[in-house]
Structure I
């Protein structure tokens, strides 16, 4: 990704809420999403400040070329992603020209008249059809701490340093930020014996995700030098987990009901182009870990495949909201703690012949830092419920209770560039369904 005029820190938008440095969506960002309002159908839009620009309405007004019509005609962004990373960048650039303070006043008037929608009046939708969802395990500090908490010896499995590990998640339960999360039923052990009922150890996971741009044919692996061109853009992911159910069902085949009940994503696809200033070297390999095997190794990916993104999780309880208290931050970490790049995850996913498809969601796994305060899950923060996490009401938490709301937030900051964000990825826990007879 090349730095260009779209990253110019001096650039401003005529949408005032996009200026000033505190918005997630300045003109230097311009992520894409799908929204609806007033009972209408889903439509493609671009975020600017606290507004959405309706891309279909912009096209109808003749402000972008007719060649975009087919790519923006659907209920999701799959067609745009299928057109490739370069095309996505061209649309971002064209949107920026329309929203720049230097734009023709007639263009501004046309957009304000027919294409500008307040975010507060919009209902957001998952931006792609998500034909597939895969969750990796690339947060090495989360993996190490998980091994320690479960008394694994050694905490990291031998294969961790050889390849990105992941599992095929449940695409049908991917949901947009703001939708409730129902506590799942399963077999959480009670006094060492399985007992069917609601999970008692409900947890969040602070993750990043990417949407796949162009896929690959079945049986045709993607080369590491080509993998980054398969990344359309980024989002926040909360892959909710029922830890008690997970620990019981994990052997021998891994997580199943403990992971398939809900995955929450933030609404916007933050493009590769917008993220160009915030790339970073991949974190150093652990002592004793060899260099990645050749099929996973690329000098440019090692130098720029990491991401410098500040990540936070905030929690509010029902009692806090009743008392008009705001949410409290319970953790803060950074995406630089990922041990594998998203390009490497894509290569590993495809190396056995798996075909990725446009709109697929690939998540990083929980991103934790080296200290407990930087943990990306409740299991780590509370040491599996043995350390009480205090809330301002006097309540404490080991795991999540009904009525708790978790909101993930992200911010990219670098000297000389305008900060950008992702929007919130939030979900509120509601009670489990009745246990069937």
Structure II
């Protein structure tokens, strides 16, 4: 049987690992070492020339093991397996999602450049873009849900920095509203337009954390780089912090070179834990998506719910329906909803949950609930939050792998504890 014909979920068990090099161990061991022995001084010289970008690799030449800040078997096997899901040339893993995001932005943006980014985005990303990048002279422009390509082009030109547009950063689906951005259209109509006009390539980077490697593949839609908080679905057990970046060979050489000098790669043990998690990634995510659909349908008809933000509830009349059908192979397992009332009612609901844990993060085996406006997105400008419908009545759920009836029962009993103003009057 040809391995090239196998699906990624099958290759997650063996790809990139040779048991004969590790005493026949069926699973990759943890290579808990800081440095590696060279066979000869000439070999060490050759390895460093490639690692530091002093020359290109010769045909069929591989970068040998040097030092765990540069490369390590656990990291390399993990990166090779992650590439399979998104059909990427290469991957770099990081010690957190934010370190992956910040490394990409620091590598491909310089003083005077313009970064265009979608809204809403994760609170940490929003802070880095709006509070750190301006300190180093990078101009930023946020685009809003519902803006057309023509409106975005006009907004870019009105910044007076259109000739310095270097990157468009998209988070789609967006955290926490599940808003979608058309990656293909952004590439074709905006990135290519300014690339041709300015005679330089405008890159598109996509934070694909909400969809994980299963439900959306941005590289195949025209993106240049994919970014993950691997803490989430890829890790999937709320026991690691990690990030990942994927893309073509040319761009990934730059990402990995900066990673080498920033020193923000993950440890061998964290990589080993993620390798374990990849073996069940599709099974977990499929179950989470199945559960989320049932939970969303329950919420949609609950009398104390004002609105549900979930891709699986989009219909043909929704403006983002066509993007969803074109771009995503599943609806994901992230649900936000507006409870009738405000912070008081939202907190009453959250405080009553029993099975679902009141905690931030997402994509793990256990279901989680949190309040974006006062938690993950608390650092975003209040007026901006309001404009994006991130309000006191919004609650975000990350649906896990528990029995869906138990999840719904927990939600039902939590709603029973919510006392609305109308009820108090009566």
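When distance in nm of label points 7 Å out along Cα→Cβ at positions 24 and 232 is compared over structures I, II, which one is greatest? Biggest value here belongs to II. For distance in nm of label points 7 Å out along Cα→Cβ at positions 160 and 280, the highest value in the series I, II is held by structure II. Of the structures labelled I, II, one was used to calculate helix-only ellipticity at 222 nm (-39500 (n - 2.57) for each DSSP H run of 4 or more, over all residues; to 500), giving -5000. Name it. Source structure: I. Computed over structures I, II, relative contact order in percent (Cα under 8 Å, 6 or more apart) reaches its largest value in I. Out of I, II, which structure matches 1.00 when FRET efficiency 1/(1 + (r/R0)^6) of positions 104 and 376 (r between Cβ atoms, R0 = 41 Å, to 0.05) is calculated? Working through the options, I get structure II. Quick check on the output: 4.6 is distance in nm of label points 7 Å out along Cα→Cβ at positions 136 and 344, derived from one of I, II. Which one produced it? Computing distance in nm of label points 7 Å out along Cα→Cβ at positions 136 and 344 on every structure in I, II gives 4.6 only for II.
Quick note: the coordinates plus some simple rules give every number you see, no bench work behind them. Predicted model only: the values in this text are computed from it and were never measured. Cβ atoms are built from the backbone, for glycine too; each structure is taken alone.
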